[in-house]
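Chemist: Each in structure tokens, the structures are laid out below.
Here, each number is a calculation from the coordinates, and none is a lab measurement. Keep in mind the model is a prediction, meaning the values are calculated, not measured. Cβ atoms are built from the backbone, for glycine too; each structure is taken alone.
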Structure P
Amino acid sequence: MKPEESNSYPKEGREFLKLAEKYFSSGDIEKAIEICEKGEKNNPDYITLKFFRSKLLYHIKRFEQAKKIIELILKEKPDYVPGYKILGDIFIQEQNWEQAKVNFQKALFLDPWDDTIQERLESIEKIKKEKGLKNGDIFLTPSMAELYVKQGLVLEAVNIYRKLYKARKNKKYLERIEELENSTLYRKNILENQIFVFNSWLKAISNLKNR
């Protein structure tokens, strides 16, 4: 259920963040981004709100916009670990392994106790060593699929395993697909995609009516 529409917005950055999170939870990512933008105008120094907008943009694969925000955040606060982590995740999506590695190494230097960073670095090394399935200019490997799982992108992982199974007929890939498809995160990803598509459709219809 969507948050109630209101003609008035809060003034505090934290309140904008809460409102944006509610819209994100309801599946209206574009509205959540809009709330963040309004909040940033009133609270230009509130980094958490800027970072949340970058995460929303990352979620809908608008990577260049997300990167610009994160790079600005890191100029203001060069020790901001979440910024390096999400930059690393974006470079993984773009298959830019070296830049992903550089950003994860920076994050690990600042937070050596974060096991998720070390896991991502180890996965990148595995991907570079494995001989994968050529898909355009991209090599698909089981390690790449598992890296997506660690990012919470289970649909991407399942897609890779399906391509690997089609090419190699390895039953282990089918077993992993079944395991992932039965996971709570997979169902959550499916629901998020459906809600996002539905909201995008509603917005397109609304735009047509307003012309």
Structure Q
Amino acid sequence: MPYAFKQLLEKVTSEKAPGPSPKFSLFHILRAVELIAEKKIGRSKLAENLEIGEGVIRTVIERLKDAGLIETSKAGCTLTNKGLRLLREYQSVFKKKSEIEKNELTLAEYNLAILIKNRGHKIKSGVEQRDAAVMAGARGATTIMVKEGRLIIPSVSNIVAKDFPKAASQIIRNFEPEENDVVIIGSADNFGKAEYGTLAAAWTLLNDC
């Protein structure tokens, strides 16, 4: 069965509305949900964090509200119970996300890594994840998985701990990945692009549960 949060967020993003197509992606919607979950937040602050305009953030908020994921008041936006359920399901798969220091596998100044639970069997060569990251504005992405108890990079390294020791140490220390888990490192020239690129790469692993 497909993930409910994937289906819902893709529906919210793809809905057609009168006028020009809004300039935001699924990952702006997802990041908005994460930010609203952290604390009650107003429209201007949300637009600033997402690096989008006031007009676009109005559309984002309206769509999240119409989907029953958030409530709005003069004090700002908060998640509904439905929004909290969606976030919990998302976080059960995308277990942890954090900035990562430069290492042998990073490709630019800003780098973000994300742990995706139990999706290693979806990895082929890692090219699909890299391409998705680049399309989202990142410089690229490196896909690492745990297979037979060790970190590997398909078509690149069967023993990451030996070939890329600094990267392996950071991944193990920060994420403690288990068998069939995936860690994707996205790199870009600013943090926003690194984040959206990493999320776009990770999203490719949700197809065909």
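Chemist: One of P, Q was used to calculate mean count of other Cβ atoms within 10 Å over residues 81-88, giving 15.4; which?
Modeler: Of the options listed, only Q reproduces it.
Chemist: When relative contact order in percent (Cα under 8 Å, 6 or more apart) is calculated for each of the structures P, Q, which structure yields the highest value?
Modeler: Across P, Q, relative contact order in percent (Cα under 8 Å, 6 or more apart) peaks for Q.
Chemist: As an exercise: helix-only ellipticity at 222 nm (-39500 (n - 2.57) for each DSSP H run of 4 or more, over all residues; to 500), calculated from one structure in P, Q, equals -13500. Which structure is it?
Modeler: Traced to structure Q.
Chemist: Out of P, Q, which one gives 17.7 for Kirkwood radius over Cα pairs in Å as computed from the coordinates?
Modeler: Going through each structure in turn, the value belongs to Q.
Chemist: Also, I was wondering about something else. Work out distance in nm of label points 7 Å out along Cα→Cβ at positions 33 and 65 for each of structures P, Q, then name the structure with the largest result.
Modeler: Largest calculated value belongs to Q.
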